[in-house]
Structure I
């Protein structure tokens, strides 16, 4: 598999700063670093705790940040957390990774535009609930990772 290209720029604070556009500078979930796409999705301790928790729940050890090699670009990072898997597990892991990324982006936007912050435990619960809904809607590859009772 060739190197994946990130399809569009992620309009985080670092990109806004380059254009001298107004921004909040810090990533709103951890409020500790310049918001970059890399920090947002794969470095922030809050985001990493989400990845770890969802990885434990889905039995996908590739989602544990402790298992991630160091990389400074998102396509390589995404490839690292999903690329070594095969078959149904790979398809399910990619779907779940996309769901986590989408949820983190949504929470980032909720913090910035609505000034609302959810507890991390609620974000994780919402990812689990959404994954279950995706399975019930026909995401068969995802079912292998998340087809468990809600009570876990």
Structure II
């Protein structure tokens, strides 16, 4: 028997035993948790604007910083991972999900030391995101410049 035939038979056999995902329930949980994270972000923004007298524009950076710090702290205590298991993409898509993934990578390798463990693995994930962001911003900036000056 060929390896492909054996693999196909195996896949056919185990298909009956695999749980069927409940797409509606998973989408609902992601929507609710992602929405709650956004509501918390709006509450933090309102705090900076109404209590600390920041302008709407000035409140953006401290709001994002607060959300990132909170997500990193909750990741360190193991709370955000449980939230991620429950909510799926609802907790992964906002900026808090990025903070969680970076913090998780750093915590996973802390036994290797501060520089070679934490810092190296911290920037493995962040580096690719930063590079993509810079390249995408450059390409879009050049497209906008071209569009404004030649069309």
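Each value in this text was obtained by applying a stated rule to the coordinates, not by laboratory testing. The model shown is predicted, which means the values in this text are computed figures rather than measured ones. Cβ atoms are built from the backbone, for glycine too; each structure is taken alone.
Tabulated values for the structure
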{"item": "Source structure (of I, II) for helix-only ellipticity at 222 nm (-39500 (n - 2.57) for each DSSP H run of 4 or more, over all residues; to 500), computed value -17000", "result": "I"}
{"item": "Source structure (of I, II) for distance in nm of label points 7 Å out along Cα→Cβ at positions 31 and 143, computed value 2.9", "result": "II"}
{"item": "Which of I, II leads on distance in nm of label points 7 Å out along Cα→Cβ at positions 15 and 71, largest value", "result": "II"}
{"item": "Ranking I, II by mean count of other Cβ atoms within 10 Å over residues 23-30, the structure that comes out highest", "result": "I"}
{"item": "Read-out distance in nm of label points 7 Å out along Cα→Cβ at positions 55 and 87, computed value 2.3, structure in I, II", "result": "I"}
{"item": "Structure responsible for 19.1, with Kirkwood radius over Cα pairs in Å calculated and labels I, II on offer", "result": "II"}
